[in-house]
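Have a look at these structures, which come just after this line.
Each reported figure results from applying straightforward, stated rules to the coordinates on display, with no laboratory input. It should be emphasised that the depicted structure is a prediction, and the values quoted were computed from it without experimental measurement. Cβ atoms are built from the backbone, for glycine too; each structure is taken alone.
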Structure P
Amino acid sequence: MSYLVGPRITFSGLFQADVSTVNNDVRHYSNKDFQSSFQEQQPTYESPPPPTDGGWWNPDGSGAFRLINCQVKGALWADGTWVTDSAQDSAIGLLVGNALGRSAGKMVDLDPQMQMVSAIWGMGVRLTDGTGPGYVAGDFWPASFRDLVSRQPKTAPNQQSLGAVYTSILQNLVWDPAPRVVSKVLDQLRNLVDRYGPEAALSIRISLYKYGRNYINNSAAQGYTFGNVVGAIGVSLPDEPKTFVLGRRFAPTATPPGLPGGFSYFDAMVDTVSSSVSVDLGNTIPLDADANVRTDLGQLSLAVLTVADTVSNGQPTFLPTGATLTPSQFVTIGDIPYQEPGWLETTAGIVRLTLPPAAQALIKDHPLALVRTATRKPLQTHTLEARETVMGYLVRADEFVQRLDPQSQFPEPQPTDSVDVSVYAAQWGVPLDSTGLNVQQQGAATDSGTGNQAMDIPVPIMGWPLDVVSQKTPAFSQGRTALSVTATDPDGARLVYYTPPELTGDEQPRKQPALAAPYMNGQIYTLLYSLQETADWKSPTGQQHMLDAVYLHVRDGYAVNLDPSWEDVAPLFTQYGNLYPVMSKRLVDLSNKDAVTANAAIIEMAFALDLNDPNYMPVTRDMPPAMQQTLLAYLRKVQGKAAVAAAPAVSKRRVAARPGAPIPVLDKATASAASHRMKKSQAVKSGSEKA
């Protein structure tokens, strides 16, 4: 069902992402080489770069993520009625805010070398009139952003032109037993959740844009660390994916050179019961430099193409994006009213249209399209601005960011760690039992997660060695399968395999002497996937967003020490103190033994919290369980507390069997191009790109 079908509410307002940027550069993790200047504020990089390396644009960030002044603007009732007046539905005007009496959520990168899947952890969301706990409150299931796109010109004064979406669910729902607000749409949402049982939840989608990282310009600085958000809340059924819509997927027919822009990746869903289609343009409608919807795009209409996609001799034939259409090649479903004042803020960019009879007959196996019509009397031209994926194929992983802990589980370490990632397939919005899932790993990726400054600190290579990860993938059933990934201990590989910036030709990473002062834990692996049906297609090349992959942080094995000395834990505490100045400057200097001892109780509480708690440390969620227990043992020790358990006997590292099949690596040219796009895109997102 999801937020896209209805009933739903839409809202808009502001968000704050007070991210810490010291840890944007992987080289800052080296305690031996860390300098105090790394904690100093520095503007988004310019060309030529500043002479000294600083902590980028927000070194003192707390990591907090907040919804601010978000107000319900519209409601779609179950019968398709759309209302925007509180006299029609009392939900209009309510606030969508954070949990009451609890810390804000945290925005967290997976790793300094993989900042493209930033997740929101520990956020509570409630719907309230501002005077009480609220009509309903729930926990935001930790989710990473998807569909990162270029929304504004690069010259935007806020200095961040990108936009992205978070799609997730609100779980552990608490409803007000005696609500003071009587609302038709809220009653419908609650009744649906109750009808589908305890596994049902609320579906939430938030589109973020106009994020401000410019603190130099006086006008733009008013939005520093803040941005705009539009969102929607509906119902999520038990078997639906949490982080995307399993419906009709729009995608370009040619892969953009970097992050996509314009009308690129977005979703639609057909409701056969009401003979309607809903399309979400909230993260794709182009914006101007001030983040207002561009109203000069001409007449935009949602349509269905009359020309079917076909496959012959293993290759598809289709109408590509950008094609000029004749009136006979499409049937208009309805116009997109994007030029109406406040349209994006009121609707969250979601348009629901009734299917005319001519479209109903085609829509089951013909592509949806966004058509732009320009009139130059007496002629009209029709351009295919965006279209559904070729042959209507959709494949996406749900829990696509994973952390694995071989050899470092607690209290019983195992030689491997495994995870099942749910992967869904559909065609024309209907679950597809694909003939198979192709999985490949990107392989060695170089020089990611650094700024422009020359620093004599080795930069690790990601994705190597290849044999750390293996996989099994059963057949699809009802459009769903599980990508089962098993990982062995990378054993410090990220700081053994480091080479000059680029690998050329058939060159493979060369093993180097281990660093005297290792500074990164684990290794990052990227697994790319596609359907067997499209495996041999030469075009289109843009069926999937460049970030539609599975990202693994496979942590190094670590033997727990339940009687540690300060010398054992000092490197870990010092690194956190370096990377999160908000801690060391305002709360406790984690590199100072006496300060840690004096504050051991409160630090212990933070390290012992549940992973989903917003106050859990470390805020990067990058610590193996055995390492966490070692730190907790030290904190308890200096307080005179007993260790939680007897230290296990030191044993030889067990060699892991690999129950899965080896994962093939992309060919060198494709892997190199993917690595280059990722490096360039990460620089744009994090602020290390040159002007």
Structure Q
Amino acid sequence: MHGYATENDEVTAAPGGLLDLLKVAAVVLDAHGHIALWSPEIEQLLGYSAQEALRQRADTLLVAPGDRSRGRELFAQVAAGERWAGVFPLRHRDGTERAVEFRTMRLLDDEGRPHLLGLAADASTVRSVERDLALSHSLVEQTPVGIAVFDNELRWVGVNPALERMNGVPEAAVVGRRVGEVLPGLDVAAIESRMRHVLATGRPLLDQQTIGRTAADVEDRAYSESYHRIEDTNGRVLGLAMAVLDVTERQQAAAEVARARRRLAVVADAGVRIGTTLDLRQTARELTDVTVPHVADLAAVDILESVVAHGTITPVPGHAPAEFRALAVAAGYATDAIHAADPVGELATYGPSRIITRCVRTARPVLIGHVDARVMRRIARDANAARTLREAGVHSYLALPLTARGKVLGTLGLYRTVNARPFDEQDRMLATELAARAALCIDNARLYGRERAAALTLQRSLLPSAPAHREGLDIAARYRPALSEVGGDWYDVLPLGPRRTGLVVGDVMGKGVQAAAIMGQLRSATRALARLDLPPAELLRHLDDIAGSLGDTIATCVYAVCDLERGVCTLSSAGHLPPVLTRDDATTELVDIPGGVPLGVGGADFGTAEVGLTPGTLLTLYTDGLVENREEPIDSGLATLTTFLRGTSGRPLEWTGDALLGALRPEPDDDVALLLARVRPAG
């Protein structure tokens, strides 16, 4: 880099400069080769004091015998007026030889007599300095890092070629000027503030970010700048050095990495949050909650009406409109745009030219980077909705098919408003991944819904309509399916003869249609066996054999025979929870039935218990869904049940049945079968 002359240039001559680093020595020989002048630096270099050297012949004192002839030739050459520069070996006072770098010249005194001036330095020191200078020059000239030097007035002193290219301005056009005069497109105030701080404190500033453009650019770029104060060996401030890196690509790459990490985080979050239940609407809400605000400012999930209403997937022909049911809408902030989406739960019909219809018909995403008024009418449900979306700032739209197992279930619609960046291919890929995950969960919910509906239909068709009265008994029965999967719970009321009634409650292990079908077979077998008027324990033994013939069937069951003539109730249990007996005085007890393992285990005996039946006595049979949950032990549920039944004395059985379900299991996670029988007072 070239220097720039200032009024303070004498600073460069201060002690500690380059000549001091080289320890340049001076010696003068007279016309006869005697030492006439001897500097302190030559004394340090060769070890001879001035008293020892002056008036001595230089070749005799300083040159080894083998080199004297060459030395005298060089002396004569220089005395004749020529200059000589090179390395010549001289003897040190300690007898060793030193390689000395010389610059020699002839001097004439006032009488015209020649003298020889030799400027000398240790050759190894000169080589070391030369290497350092060459390395510094090479680094400065060839490095891709832009380097600039400024004086104490913040004026350019020099720049290297890399910075010339970054600036788009040659060195000659910047030297002597300030940054703002050359590069007004940068944040000049921030740059000069950093310079003054470093000049004042001496503390470097590293990796300072600047966004702007130079004469070499047409768009803003990002630069990383580091500032260092320049001082001489005595600590005098000479100026400032600045190193500049163009980090635009690095920042863009870092931004892309950050975006990729965010996308992975969203996908991971979706894997946890989408599909927590097998409920169609809940899954749709989970999808919108994941996409907002990470992917879009507004999201809507619309499912084909055939999927919602019937659990079937009906393809949309090219010429026909499509019927959708809006299942979820979410916005990342308070906005009127959410009211422009189809209201959740409502049915909407879209013509064949609408984007949402095109999306489900082609099973392909539709990405619209810029939404204009014409396109908005193909997105919104009507003109009012289109106006609302425009006023809310919707400028980009992305519709994705919810495709599972090769069939389209509906669409995910994404909108951007406050996020000024339009949707791009990266967004489309991320949203497609989310839509695919959600679509599989939605389809699972659809299939489960169909199976649950079929199982529930079968279950309800197999359950009897319990009579409100049997001879001497008031009866009420309830069945409540689980919110998730339907099981194989059942109850039955069996007429056995005058003033004798059989009561059954059972629970087939397992869920779905298979459990309901097995329940139907066991219920039919129980009815057939009851006609034989078998004792409860014997009936369960036959039922156990039948269950064993149905494959891997396990079921619990309690069978009670109420004999009002004798005033007793005889009960046997196959691994079932104990019935509750509530007396007319509001005392309750769990009926302890000895022995008994579930039906289908085989080879076990079933015990029998007998309790008295007096007017007003209430017998409660139930399945475990009424008293069991994951949060507390079953003993707590049984205690709650018995406590509740104490307060039902005198209440109608229908009220008691509804109140029990409402208090203990308003939203059961397992099926509940409940059978209540109360002995009517005489008369």
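Given a value of 0.35 for FRET efficiency 1/(1 + (r/R0)^6) of positions 83 and 475 (r between Cβ atoms, R0 = 41 Å, to 0.05), calculated from one of P, Q, which structure does it belong to? If you can, show how the numbers build up before the last one.
Numbers: P: 0.35; Q: 0.00.
Working through the options, I get structure P.
Computing relative contact order in percent (Cα under 8 Å, 6 or more apart) for each of P, Q, which one ends up highest? Before the final figure, lay out the partial values.
Working: P: 15; Q: 7.
Across P, Q, relative contact order in percent (Cα under 8 Å, 6 or more apart) peaks for P.
Among P, Q, considering only distance in nm of label points 7 Å out along Cα→Cβ at positions 291 and 579, which has the greatest calculated value?
Working: P: 2.8; Q: 5.6.
Going through P, Q one by one, distance in nm of label points 7 Å out along Cα→Cβ at positions 291 and 579 peaks for structure Q.
Suppose helix-only ellipticity at 222 nm (-39500 (n - 2.57) for each DSSP H run of 4 or more, over all residues; to 500) works out to -4000; of P, Q, which structure was it derived from? Before the final figure, lay out each step's value.
Numbers: P: -4000; Q: -11000.
Going through each structure in turn, the value belongs to P.
Kindly point out which one of P, Q the value 14.4 was derived from, the read-out being mean count of other Cβ atoms within 10 Å over residues 67-74. Numbers along the way, then the final one.
Working: P: 19.6; Q: 14.4.
The correct label is Q.
Where is FRET efficiency 1/(1 + (r/R0)^6) of positions 243 and 603 (r between Cβ atoms, R0 = 30 Å, to 0.05) largest, in which of P, Q?
On the way: P: 0.40; Q: 0.00.
Between P, Q, the highest calculated value is found for P.
Consider the structures P, Q: one of them gives 32.0 for mean projected area of the Cα convex hull in nm² as calculated from the coordinates. Say which. Could the numbers behind the result be given before it?
Details: P: 32.0; Q: 58.0.
Answer for the origin of the read-out: P.
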